[in-house]
Structure I
Amino acid sequence: MSDILLEIRNLRKDFVQRGGLFGRQEHIVRAVDDVSLTVPRGKTLGLVGESGSGKTTIGKCILRLMEPTAGEILYDGKDLRALDARQLRASRADMQMIYQSPSASLNGRMTVGQIVGEPLWIHEGISNNGARDREQDLMHVVGLKEEHYFRYPHEFSGGQQQRIGIARALAVRPGLLILDEPTSALDVSVQAQILNLLQQLQDQFGLTYLFISHDLSVVRYMCDEVALLYLGKIVERAPVRTTFEDSRHPYTQALISAIPEPEPDSQNEQIVLRGDPTSGRPARGCPFAPRCHAEILDRCETDEPPLVTVDLAHQVACHLHPEVR
């Protein structure tokens with residue numbers, strides 16, 4: 001059995017935007033551009049970037065909720081893009097997603113018991129009545145009570161709704177959970193409870209996490225490794241400790257500098273980036289060059305830096321490092 005559970009090779013996802021008279025003009029937007037990642041079994045990889053960087057698109061492409069334009073997605077050595085609809089449905093039982101907004105991801109017309117038991121009916125053919133003991137066990141595992149079984153989602157707080165979503169995801173005993181901003185819609189105190197629960201579940205069931213977030217404080221607490229995305233490209237990847245103590249890419253450094261400091265007299269100065277990524281990437285050169293706060297080289301405006309290894313398990317795409325030149 002390989003140590004790598006999930007491997008993404010050269011993943012690309014393009015979207016077509018139409019404009020002009022009667023929508024006759026087409027413009028290709030590359031949301032994910034040549035992304036390669038590996039996620040070891042039982043570990044957590046953090047996928048970090050601003051809104052629009054392609055994080056959620058990657059998560060949906062892995063599950064083929066969106067069809068990738070190009071690239072390979074290997075789960076436990078199996079090429080997911082080669083599966084037909086029946087095979088893909090069976091494979092999805094081992095890959096589940098936890099969504100950003102718990103209230104939007106739950107069917108308001110179904111009780112908690114029906115919501116948690118729905119995957120059992122879809123993937124294992126077990127009716128809701130036949131799975132009641134298993135459903136209640138899952139509810140107990142995530143901190144819900146037996147009396148919640150017949151209640152509806154609107155009767156719960158945001159944190160409890162997210163627990164329902166987690167119980168639903170665990171129903172079919174997955175190996176991989178894709179966590180798409182699972183705590184961003186929750187209060188800070190509730191965030192900590194959900195994060196602690198996710199860590200407990202990972203230890204208890206040997207789960208592997210792809211943790212999608214824009215909050216580096218949460219990523220630092222949850223992840224073993226971090227990949228930074230900018231306009232659909234990975235600009236830096238490193239173990240979590242290296243990311244926060246020895247980041248090499250100007251984009252990573254700017255994001256880390258924006259983390260609130262517990263000491264108000266801290267001497268760390270926040271790096272303020274110019275503009276925003278929504279204006280799109282330049283026609284050539286480094287995609288981050290128009291916003292970069294560091295030294296701009298001639299190569300930054302003409303050549304796109306490759307993602308290269310600068311240290312053990314540390315990759316960066318920046319011309320400021322000799323290894324890239």
Structure II
Amino acid sequence: MRSIFILFALLSFTVCFGQTDKQKNNSIPKELIADNGKLIVKFDLTRGGAISWISISGSQRSFVNIADEGRYIQQSYYAGKSLDRKAEGQSPSWSPWAWNPIQVGDAFRNRAKILDYKQSKDTLYVKCIPMQWDMNNRPAEAEIEQWSFLRGNILTIRNRLTCHRTDEIYGDSLIRNQELPAVYPISALKNLYTYEGNAPFTNAPYKKLEVKNLASGFWGRYKEVSENWMAFVDDANLGMLVYNPQCTMFLAGMAGEPGKEATSTSTSYIAPIKDEILYKNSIYEYEYYILIGSLDEMREQIYKIKKNLK
């Protein structure tokens with residue numbers, strides 16, 4: 001029933017906003033900004049409307065890494081077989097690779113095209129044509145939509161992917177890990193926490209995890225995240241928490257070194273993971289939360305969100 005309600009709300013939101021005159025006149029601004037006195041959130045309309053900045057209001061320090069088109073806080077999906085397409089312009093660094101539509105842009109720094117956007121106070125909507133990450137300037141046969149709701153220090157995001165693929169090379173009906181979503185906090189947030197125990201949502205002690213560096217082979221894999229969240233914080237326990245109620249599997253880690261900021265090649269990483277099949281003609285949508293604050297405060301707020309979801 002709740003999924004039906006969410007779908008109705010999303011459709012109502014879309015109908016209400018509709019096609020904008022700005023979009024038709026090609027006068028799209030570079031970004032949308034929401035500031036509710038607690039947080040400032042920026043959405044980069046030159047990069048698919050992905051989240052490019054989250055800071056405490058009044059601060060000039062963003063918690064989001066934006067070093068390249070693979071960073072940000074953005075939608076990223078996987079479908080089909082991994083293929084070697086270097087003869088067709090595929091990046092050698094990302095070969096073989098599956099069908100992978102990216103909200104921001106591709107590995108060659110070509111960017112997604114905005115189709116529509118709208119802002120009403122602290123509620124924002126964007127729609128774009130994503131790019132295939134591994135290919136050079138190949139828009140994906142899909143659309144990405146994102147609804148964002150800023151309430152206090154909590155950002156609620158509803159994402160939707162609409163696929164209409166005509167390719168015959170990747171195949172169909174294959175289960176893939178999905179990043180729901182891909183989140184890149186700054187590496188200055190270097191301490192990783194979660195709860196992995198068998199008594200979730202009882203205020204049992206959470207755990208500080210060893211941060212696996214990407215240079216060791218891959219991100220850290222976590223399969224028992226029983227409270228559905230992970231957080232990167234600084235030494236004062238201030239930072240960013242990612243909560244997806246659907247996911248108990250997460251990827252997390254760091255590339256480069258700790259202590260770096262938004263434009264550094266060094267970054268932290270969190271992605272709630274779920275195994276899903278994305279069919280060639282399908283719609284996939286989900287909801288997640290980004291919180292900024294102290295670790296204990298954010299965990300307490302997660303408990304309240306979970307209670308309200310019932």
Structure III
Amino acid sequence: MNALSSCTWQRALVTGGAGFLGSHLCERLLNSDVEVDCADNLSSGSRENIAQLEGRRGFRFVECDVAAPDAPQRLPGPYDLVLHFACPASPADYLRLPLETLDVGSLGTRNVLAVAERDGARFLLASTSEVYGDPLCHPQREDYWGNVNPVGPRSVYDESKRFAEALVTAHVRERDANAGIVRLFNTYGPRMRAHDGRAVPTFVSQALAGEPLTVAGDGRQTRSLCYVDDTVDGVLLVAASHSVRPVNIGGSDEVTVREIAQRVVELTGSSSRIVYVDRPTDDPQRRRPDTGLARELLGWTPRVPWEEGIKQTIAYFATAQSAADPAP
């Protein structure tokens with residue numbers, strides 16, 4: 001599955017490019033001889049994520065808040081691909097930055113759409129499984145409208161993405177924009193931050209430190225993990241397609257949060273115990289994508305089993321932890 005083999009993209013803009021997923025997209029594009037402008041205000045991203053890219057030919061970092069009025073002028077292009085991935089994506093970040101999260105989904109999406117329209121570029125919005133809320137439909141298909149609390153604490157993220165989808169769709173209908181939407185489910189892997197509030201990095205960092213693993217509620221809520229390499233494949237296939245409708249990209253194995261914690265303990269060889277803490281407000285009970293559209297439209301299916309991806313993630317965190325520990 002190589003979406004880049006048949007594409008003629010020369011220069012791409014990746015907003016949120018210093019974030020976990022954005023940095024992987026920048027790297028994949030750059031490795032395929034696509035020049036990349038990485039735009040990020042570093043509110044949740046990090047220059048460390050792109051350190052291996054800086055100085056490489058064709059790569060440019062632009063510290064920029066895409067929700068600011070002058071953002072289009074600071075991103076001169078020209079681009080033929082625009083990937084809009086700027087947004088605090090972890091609970092720790094969007095609960096810390098609620099207004100900024102709403103701004104980047106609304107003002108930021110409008111600004112980045114304007115850049116794509118200016119250059120005649122293909123535009124792709126990174127949306128999320130959170131648009132489905134705590135779903136009453138399982139698995140979640142793209143034609144399901146969701147069950148979202150519009151005034152709960154998570155609404156700053158959920159509704160930001162739902163508004164961004166509406167804005168992109170309006171541009172497609174009214175301006176014939178070449179714009180698509182990808183709804184991402186539970187992506188994980190190297191470059192996640194240890195304490196960003198998501199299950200995998202939290203459990204791995206706790207296990208490696210010998211701390212108790214904090215499972216929310218009774219741990220029976222489910223997630224469908226998708227390793228970052230598979231997600232990048234899916235994103236770029238949607239970008240290379242002509243699809244203007246939302247496409248789910250996510251894992252096919254539905255596992256409970258408790259199972260994830262237990263497996264992390266086993267794979268790390270940790271003596272950590274599992275403890276149960278209060279479940280966050282509006283935390284979804286079940287999460288699994290119907291990826292039939294991605295399979296039929298793009299030939300995409302995830303290839304990395306979730307346990308293998310966990311092993312790769314543990315190796316990354318173990319190396320990062322060793323590098324951070326002072327020499328004896």
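Please treat every number below as a calculation from the coordinates, not as lab data. Computed from a predicted structure; not experimentally measured. Cβ atoms are built from the backbone, for glycine too; each structure is taken alone.
From I, II, III, which structure was distance in nm of label points 7 Å out along Cα→Cβ at positions 31 and 111 = 3.7 calculated on?
Computed on structure I.
Given structures I, II, III, which gives the highest value for distance in nm of label points 7 Å out along Cα→Cβ at positions 175 and 223?
III
Can you spot which of I, II, III the value 4.9 was calculated from, given it is distance in nm of label points 7 Å out along Cα→Cβ at positions 167 and 199? The partial results should precede the final answer.
On the way: I: 2.4; II: 4.9; III: 3.1.
It was calculated from structure II.
-11000 is what came out when helix-only ellipticity at 222 nm (-39500 (n - 2.57) for each DSSP H run of 4 or more, over all residues; to 500) was calculated for one structure; which of I, II, III is it?
This value belongs to structure III.
Just checking, which of I, II, III has the largest value of mean projected area of the Cα convex hull in nm², for residues 63-134 alone?
That would be structure I.
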